[in-house]
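Next up: some structures, all given as structure tokens.
Every number here is computed from the coordinates shown, using simple stated rules; none is lab data. The shown structure was predicted, so the numbers you read here are calculated from the model rather than taken from an experiment. Cβ atoms are built from the backbone, for glycine too; each structure is taken alone.
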Structure I
Amino acid sequence: MLKALRFHLNQLAWLALVTLVLGQFGRLHWGLELLSHFMPIQALVMLVGAAVQPRNASSLLFALCGLGALAWSLTPLPTEPLATDAPTRRFLAFNLKLDNADATADARWLAEQRADLIFVSEATPAWSEQLAALRPFEACARYSDSPFGLALFSRLPLKRCQVLELTGPAAGYPYLRAELEDGTVVFGLHPPPPLGTQLALARDESLRQLAERIAAEGPEVVVLGDLNVTAYSPRLRDFLDNAGLRLTSPRIRPTWWPGMLGLDHILVRGERPVRAVGTLPWRGSDHRAVWLDQ
């Protein structure tokens, strides 16, 4: 019995290692990219496989790969709060969810948050009515009976705020660009989920075009929203490199509960320090709100 259990755990560990490696070839096909999102699970399976095996080459391989993957999952390390008297501004992003059964309570909760700038996705006309308490702070919005309505609310002075379009396969998936009075540019994003070949192509093209536009901005940029990609994906790594952005939260942090994946991000560029980052509790949406203090 014990021998059979060890055999099956060994096979699972090999499967975890193979899928981990295949996920890093996600640029070749969206199906391979899906394998990249589950690195913490792959790491734990490999560590279990290493623990139950005799000390041999395969157990050493599983241990090294599992520990390496787990360590990478915990980066970037959480930001230590800065001891300073300088004013702090909080950015918050939240996927409202089209059919949120607790929309009234969630809208009231959102208005009570101590955030200076709030970006929401899946913003429908019905949500527009629910968010009436935030209406005085609405900078720009496009409400839509689809998952791709967007809205931004700001207590910070703005120079401009626009909902803009992409082209080609990314057409129909808008994004939001705002500029604060101090010159910081804010992008609110919600590319489509890669659920099939066409949507994966649209998601990848959205990220490519957005990286080009963000790279052309000034030195201080904040990008936030449900990007429908985790920090394990080679697609997000390309986006970060091409846009000149950096992660602000550990890769392992889950923000979407059905798959416990970290799809929601706040990314930054510039010299302004990140003072703290975090997530808020699960509510009626299948996403958690994410926040960042600068």
Structure II
Amino acid sequence: MDTLELIRTFREVASRGSFSMAAQALDVSKANVSKYVAELETRLGARLLNRSTRTVSLTDAGRLLMERSAPLVEMIELTRQEFQHRSKLPSGRLRLTAPQGLGHNELPPLLIEFMAQYPDVTVSLDLSNQVIDMVGEGIDIALRVGRVDNGNLIVRKLQQLEFVVCASPAYWERRGVPAHPEDLADHEALTFSVRDAGHEWRFEVDGEPCIVPVRSRMNATDPMPLVGFALQGLGVLCVPRSVVAPHLESGALRGVLQGFLPRDVWLYAAYAQRRHNSAALKALLAFLEAKWHKT
């Protein structure tokens, strides 16, 4: 048994002046209560209680332990009560990581609405396209696009994403409009990835995956800066439609190959498998699912 539980047992005996009454209060046997107090005395190297057939009284060491242990036991009890409160009512700090692109448009308004709905919840937001060690970094929820390859995480689908391949009309006029995904190998690509290494775009041809290596003229860790390059006719983008929707509507960018783009691409929420997830975490997951499933 850990020392804290031994101290609690000792305090129960001392406050009630009886091993029997302490055993009843703790719902354990009198023999176990005596055993636990004896074990605590052994660990501390001091006799804590004077015992007789009828009475139990504190020694000097026992009185010192009662005095010194009171704040510790009170703090543990208050913390336990706070945890019980948090397990029922959303409160406390949530640590959230998300792709940088979400931080430019969709996510902030949702978090504003969520925090207004749950005023006792605070949020730390880390915008990063890199894969983060959620446990090591203390992250509660990670929002990610595409497959999450980690068997230790629980993954929920939040929103189905529509991708678009697009460039400016001037670029297509100059370089030609591709009729097949493989035609993109001859074009200038504007790519986004954490590491500027080999670049591939994924398509579907007759229901089968088609991976096309592309030549990256400009790479960034986030797609937003690349939109300006595409508007200036410097290359082709393959991004979620939401990133370029205004430019598609205005005609400044023109989409192609729509029938070849994969449809089963999702924004996911990933979180660690924990026995007791906080009410705040559960509330945010439910909130995001409700909001994004509507779109």
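Structures compared: I, II; top value of mean projected area of the Cα convex hull in nm², for residues 41-176 alone, i.e. the largest, recorded for II. Which structure, out of I, II, was relative contact order in percent (Cα under 8 Å, 6 or more apart) derived from, given a value of 21? Traced to structure II.
Taking mean count of other Cβ atoms within 10 Å over residues 89-96 as the criterion, the top structure among I, II is I, with the largest value.
Taking Rg and Dmax of the Cα atoms in Å, for residues 105-192 alone from the coordinates of each of I, II, which one would give 19.2, 56? Checking each candidate, the match is II. Identify the structure, out of I, II, from whose coordinates volume of the Cα convex hull per residue in Å³ was calculated to give 147. Attributed to the structure labelled I. If distance in nm of label points 7 Å out along Cα→Cβ at positions 129 and 161 comes out at 1.0 when worked out from the coordinates, which of I, II was used? So the calculation was done on II.
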